[in-house]
Structures are given as C-alpha cells and as structure tokens.
Structure I
Amino acid sequence: MKLKHVEVLNAIMVTGTVSGAARVLNVTQPAITQTLQHAELQLGFPLFNRVKNRLVPSHEARTLYPEIERLYQQLESVRSLARNLKQGRHAELNVIIVPSLAVHLLPIALKRFRVRYPDVPTHVRTLHSNDVVTAIALRDGDVGVVYGMPSHPAIQVEAIASGHLVVAVPEAYPNLYQQQAIALEDLHQQPVIRIYHTDPIGRVLNELGDNHHVLFSGGTTVQTHHTALVLAEHGFGPAIVDVFTAAGKHHPTLKVLPLVPTPAVHLSAVMAGDSNNVTLSRFFAQCMQTAAEEVLAQLPPA
C-alpha cells in the first residue's frame, strides 16, 4: 500500500462515506474512488462494501485498520514536527495523564507551564496509570502523571504530591451529610460509588473494608475518580475519591468529608530516562507539583 492509500482508507473508516473522506482530505470524490480502487487492485481484495449509501469495511479492512491507524498516527507526528520546524519551534511536549487528574489539576498546571513556555505546542492524552507507564516506556510520550509510585526499568519516577481519599456525599444521605468526617464503618451497607477493584486504590479500599468488616451494599464501581464524583453529584450515592479530584466538584450542595481511616494517595510524574524533552518534562512535573500543593493548601484544617 502507498501512503495515499493509507490516507484514503483512514478517512473513509472515520467518515463512512466517499464524500466525507473527500471533505476531510480536501480532494474530489472521484479522486477518493480512484485511489480506493487502486488500493484494492494492489491488495487483491475489497476494502469496503456499499450498504445503503454507506461504505461498510470488509473483514480484511477491519483486520488491517489497527495497523493503518498506528501508521497514520506516526504520519501525523511527522507532520506536526515538520510544522514546528517550519515555524522555528524545535520542541513540543507530549503529556499523558490519568483522566481524573486531567479535569481539575491539569489546567492549573498548564497555566503555569504556559507562562514560561507560551509557544511550545502541548499535546495531552488520557490513559489509566498502568497504560501511562507503558506508553512512556515505549517513548510514546514525554511525561506522564499517574497515581502511585510505579516501578519500571525504562522510566524515571518523581514524586509530585501525597494526598488522601475523601467521601463526596450528596444531600440525599442526611445521616452522612451531617457529619464532620466519615468513618469507614459509616459506609457499611451503603451504596458507595468506588474505584473498580483492579485499580490499586480499589484494591486498597477492598482490603480496608475487609479489615474493618465493612460491606458496601450494591453501589457502583467505576474506572475513574472523576466518574465517581459526577455520579455522586447526581445523587447516586456517596463516592470515595481522591482529594485532587474532589477539588474540582461543581455541585454546590455536594459535601466533601474526610474518610477515616484513609490510605495515602500518591501522585507521580514518569519520564523516559533518555527523553529529548527532559527540560520541558521536568518543568511540567514541577507545575503539576505546584498545582497539587495549591489544592492541598485550600483544604480545611483537619
């Protein structure tokens, strides 16, 4: 396959039509059709079948597409670098961060980063902690921000901050809402919204519950602290989240209370040992650390 075949295949997969692909690539529809036919001729099998005025990918196209997508992403990286070089910029920052920390903490850090580096292009992706570590180890990003203190031979880890877990309580739970702190035992038989048990914090919560003979009744398990917070804001139940996520709550009546006892929640920056953007990465990690310190400083005294 040639590069133009890759571009056309990706555009049709994304838009589902020849006309949509033509608009994305800023070419004519006959040009898209001709390129697609040429690709199919070279490959020896059809890539799409027409069903009700839409192009439906063939089995072969669906099998090829994950590799096509990775190749296209690499192509976009080359184009981005070329644009930066044309504009006299030789650096950009690729950040990978867990979703919950991207909601409230990241904007605070980026504002500080932009003060020193206003013209550096910044790309942000969200992944879960284990996937962030893997991506940084594979040099798929410059700096990652994760929960915990991961260990990996191909990365460097810097501690950003240590916080704790809190309970976000809706008004619909008056027995909890009126308290000044939530003992773990208070959540026995409550529909607690919590992190899924495959997450390190989720495992710690389960062990904590077992040790204190606390059984969560039903409730909801989620993959991110932010999802738990949003569900609590909608009244689905009390949510156990980290204090950095809780700082971004929007509902004025949602009450955030300390959890007793609570395990510490550590935030870390991860970087590749031979990163070309070590200066930008380390400064961004410092900005995240300052943002976390600002959040912790705004907490009411224990």
Structure II
Amino acid sequence: MHLSQAHIITALVSTAPLVSSLKIASALSVLEWTPELIAKEDYFQGDVDIVNGGIASLFSDPTVDLGSNSETQLLSQFGSHKNLRTIGTVAEVYYRIVANKKSGIETLEDLKEKKIGALRSTSSEYYVQEYLATVGLKPEDYTIVNGLPCLQEPCAANSFPALLKSGSIDAIGIWEPSVELGAQALGSDAIVFGSNQTTYREIYNLATTSEKLDDPEKREEIVQFLKALKQAEEVFRTDPSKVISRAAEAVKTNSTLLEAVWPVHRWDVRLPSDFLDVLEDEDKFVASYNRRDAIPRETLATLIDSSVLDEALAV
C-alpha cells in the first residue's frame, strides 16, 4: 500500500512529541538553508537555535547538533572527521552560468580563454569545471576569478554581478541569486547557460556526528527536526507563495528575485540514490585543495547515514 504525500505529512504532525532543543549552524547568507527556518517556526515542537556557520561548526563548537552546507564542505570536513554523518538534503540546486555576449560569447565553448567568476575550492568552482568539461574545456583553458556573491542590488564593487557588469570578468558560475543578478545587470547582453543542465547540482545537506546520533535523546530530537523539515519542504515545493517572502527576509533579499530563481531549486528531504557516486567523484576535487589523498568509496559510504531519515519518515 502506498501512502500519499498528504498522508505522510499528516502522520508526521500527529506523531511528533514535544522535544527540547537543538542548535543548528547554517550558512545564513544563502537561500538553501531557509527551509530550516520554516521548520523551526512552524513545525518543530521545541526550541531551535539557528546560528551562522556550517558543517565545520560541529567540530569547533560542541553545542552545535546539526550543520548544513554543500557537499564540498561535507567532504572537506570528513577528510579529518570520520565521525561526520550526513542525514538528509535540505535543497538540491542546479547551478547556471551567465555570460556577457559583448565578450564574444554565444556558446559554452566560447568561454575558452575567458575570465569566469567563481569561488575557488567550493561547489562554485567545481560546477564550472564539470560543466565546461562537457564541451571539452579544461581548467587551464579559462581563468577563475574570485569575488563575492550578492543577494540584492546594489551589489558591492567586488561582487560577481558588479564585476560582470564592469567587464572585469566575462561570466559567473555560482549559486543563486548572483547569477540572476548578473543577468539582470547585463540586460540584453546576457546569455545564460545551464538552465536545464544535469551535469552538476549542489547537494545542500544536513549533517551531524555519530556521537550525537548515539545519544538516544539527541537522536530523537534530530529525528523530530527532520520530520518538521519534511513538512516545511512540502510547502516550499507545492505552495511557495506561502514562504518566499519569509525566505527573502531571512537572507536579506527580495521576493521577486527569489521567485526568478526558485525553479532551479529542488526542495526535499531525502538521500539521493546517486549520493555516494557524487561524493566519490567530487572528492578528487576536494582532496586536491586539502592536500590529501581521495577517500576510498567504502569509507565514503560511512559518511551517509540513512537510518535517521528512515525513522523520521516511518508512519
């Protein structure tokens, strides 16, 4: 017998007991974390403190119970903390590239010998490498230029949208809304690649430690938060008009801009079937920056703990 999404959500509400408190560290300047806020405010029956940080905070602050970041940051921390466990996605985001047609760019191949704005060592640079490799371009064929993301106009002079508009760079490859802002800054001179690409998606995920999961009381709190997060994600997915303004306020941007980039985000709590494959491929990139060997697949498999999500979704 298959239960509908509505039945699952109803069951999550009716079975959630009162719990105590959690502390979550997330990158508060990105859109991806905002379902955690809605889960906290609307669905979680307990106290949640969400602070700026990420997965690394699990190891710098022992009071942090959960951390969220992209999969690149997950791998970076797992290299030195084998007790790290990822327990579910918060968002999956299909990145895009915006380029300036005045730089002679009409196709993806035209990015050869161009300057591309991306954050080095992050999912931003990894995406650029992977996507441009689909047309035969190697990292030595173009120049990565560091800058800052921007959440809304006016963007700082050293932000990617401003650098693109000034001609200091020819393209941007990063998470939203910097790409959308770059496109808006260029107007009719903008060309966008990757709106339907499937080469790379950011897997913004929620992680904890094996020690937290071995503590029965803390584990139950985490399970209950995943239930709440699942409820929040359902609203993000099926009725975004109810949460876009709150998400915009949380990341200090505007609703119109978020509406424009909403379609490249997949809102769900899950552990993708290809997650281990993604981690294995991507760890080669992370290892090169962290000056270590790539982690064997069998070790990477221990990073993924599906048992918590299984408990949260059990009805």
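We did not get these values from a lab; they are worked out from the coordinates using the rules stated. What you see is a predicted model, and the numbers here were worked out from it, not measured in a lab. Cβ atoms are built from the backbone, for glycine too; each structure is taken alone.
Using the calculated result 2.4 for distance in nm of label points 7 Å out along Cα→Cβ at positions 248 and 264, pick out the matching structure from I, II. Computing distance in nm of label points 7 Å out along Cα→Cβ at positions 248 and 264 on every structure in I, II gives 2.4 only for I. Out of I, II, which structure matches 20, 12, 10 when semi-axes √(5λ) of the Cα gyration tensor in Å, for residues 192-255 alone is calculated? That value comes from structure I. Work out which structure the value 0.98 belongs to, where Rg/Rh (Cα atoms, Kirkwood Rh) was derived from one of I, II. That value comes from structure II.
Look at relative contact order in percent (Cα under 8 Å, 6 or more apart) for each of I, II: the largest one is in II.
Quick check: 3.2 is what I get for distance in nm of label points 7 Å out along Cα→Cβ at positions 32 and 112, calculated from one of I, II. Which structure matches? Answer by label: II.
To which of I, II does the computed value 2.4 (distance in nm of label points 7 Å out along Cα→Cβ at positions 72 and 272) belong? Only structure I yields this read-out.
Source structure of the calculated read-out (helix-only ellipticity at 222 nm (-39500 (n - 2.57) for each DSSP H run of 4 or more, over all residues; to 500), -14000) within I, II: I.
In terms of distance in nm of label points 7 Å out along Cα→Cβ at positions 120 and 168, the structure with the greatest value among I, II is I.
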